[in-house]
Structure 1
């Protein structure tokens, strides 16, 4: 029997990498402020800060408190300065306003709901001008994210987490099969290569491969897949049936054909397998793909390695809520999902 190991952003966070949505949002704002402070202007599809004509002579610069942990305070201050023009895109502004409450799945879902919100009231058409602006901002943030993660990946430590390799390769223990995995595939939803540090260790037990499900940084053969992927949402079909290509520009199903990752995962499901989950929220942005895996007749078990918070609470319950949204057969879900007392927290780098 095989083991499919799903890797999400929590895996990188457990290795000490600053890859959260809030970390990235802060970096976008800080970079914009630094560029404005240096050059007197910053102009992009996600954030623009510049002087109104006649207010900047190159000497009387506005002091910018770049080190503020709360970027909304800085931007509010700048917006209230009559000498400046400040424009923040809808997507970025949502992240700034909810800095500590949103994750990547929320960002992708926010994009999707904003897209739906541009449907013209009482008609089957959409406001294409607003959608083009939304897509431009989304593309700008996608490019900024790629560069942000490249910088992190370039300088990250390759130190591994003690005991994690043993969890990856532990024996399978389900009805009808007891023994080591026949093979392991890491289904990596991250754009980083952190999980590759464990391949050699796992390969000592059984054949091991990594499938970069959402692409790799700086790769032409496996470009980044970034967007929304819940094909089962009630409004999704309306977008598909529209003749406007801009509505499909950032939907994940339209991106999977540009690499062999999706097909490789489908091929791997042809033999019996169990699923381990490390650091993935199981959120709606990936619901369609996860449903294909979890409801596959050859999926025999799901085991969640949950996040243990410093205050003693954990996110196992939230992940079960999301599992409930993924499955159409809740009896099967409760049959193959591992109960809490038989799960364990995902270890973190010490």
Structure 2
């Protein structure tokens, strides 16, 4: 969508562009400062917008106005193959609260258009993740028929000493080489994350990959130095686990976070089902925490499904992580049908 959307009540939704980054950052930070007392957006050294909650470049993004007032809302819509979930992002400032139902009604209609690409007979939902403190958004979503279906927990750890790394027999842990390891790491992550709530089985994930638009891929050579991104998969802070020469898991970390520049983050911990419960996940976590400690980073954060099927919640607790924030996942069905996603541990593929 490239045209301004005009709605009743002198409400307008303006499609965001690259030039909108400062406006979006100001909106997101005004909202987060009010709710949790921190920033959740920044403009990095390259002029790029960084958000605490990742939004892919392919997202439709809108800035909401009421009459001639200053921007009061930021919305995103993401629909990825196979289009059975349309992700809705909502940032509402207090001055936009009364306009929210009208804006959400239009966004729901747009989500239905995007979801028309879903396979026939598949159940389709709109999903929105909201800070548990965001009562205004919770109320607006409830008015539109959304219901809470899951909760996400955010953990923090005060790292006073490096934990011991207890390596299980036959397992090799090593730093990830981004020039060579991504294909194997990505495949192992796909296998591991297929066991998470809301994910899809192998057939659906294959469909998703096949439907991704093809683009030009820059090939890295042996002489290329991989770029270091302190906010995502930072060099020297990503580790892989190998068994019999095969990558079976990984721990990908960030040296810095958008909210707290002095805090590190375990961004992704994944391990194939066959290797869980054997100490590999703990060893990956320990080696990452030891590297954080070596760098002088003492506060580490991470997040996970509060009722996940893989044991990540209990693993983080064993290392001393404690909850500091919760997010609620809301959904609304927009087309009944067969559920493609994993919704309980009993549904996991054998």
Structure 3
């Protein structure tokens, strides 16, 4: 396995500054009565505008509940986009981050797609600029380009495949069996996990998630000693030393499924803490503890919270529905090329994993 140089220091500084800005985002303080009134107003606007709300597992639980209550959907980024595509609503409102809105628009070009927060970014997306990534691809013309869903529409347009964490291993195995070498982007930890599990020949972009990169193996070992009966659930965007301590490694949906199906009553969870809401619904009565993001005397930048996901709130959602702001627009040539790589993954999943998965038609 070959790697490339780390993200340039200047770009990393921009990512860090953007994360600081997101953490400083202000949220309107609402009394319980005002909150209920606002929720009722949002529900009316969704009905009146023939709009559906899709929310990621990592956003505030009130947005997750609202999506469920109004016939929307809570899931990972691709499933959010697929739900929006298959739903008959004319408007898809995305509670998540920017690349999620773009993914929804790629699959639903004829629908209006709105972002709850236009400045909600992702460090993996920001850390993989399209021009630099395209140049990296040009330097490795013999490799099949596989990108993680946490990328811009322009990066997806340059790829042969888009993958989520739940399907990455199977796609890598498939390509390796065909004798194809892989160029992987942007998450170096997920890429390293895929390479280690499949033996694929991979070169990698060196991006990382500001949340998952902070989980610490030494501190996790200490926590395991404090909770000796607990199972450890780890998202594969985490460092290899953390993954090595896991009882189960998987995507957000797979982590929720593990919490429901495993016998343990306590779980140490290494992913963004917004997922705990759905985990508690799936496994009521069980206990979930956030994996440590700093060792003794250390400090963390994210502390298990994605600063951009936490920008999404009820007041921002209401404003977007009132004004029509934050509409996602993508150059049509970029959209069409990105659609090819996305649909390739969906078709692969339909054939090899889930026969009911489909994306048909012109979108």
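The numbers here are math on the coordinates, done by the rules we state, and not lab data. Given the structure is predicted, the values throughout are model-derived calculations rather than measurements. Cβ atoms are built from the backbone, for glycine too; each structure is taken alone.
Can you say which of 1, 2, 3 returns -11500 when helix-only ellipticity at 222 nm (-39500 (n - 2.57) for each DSSP H run of 4 or more, over all residues; to 500) is computed?
Structure 1 accounts for this read-out.
Between 1, 2, 3, which one scores greatest on distance in nm of label points 7 Å out along Cα→Cβ at positions 72 and 328?
1
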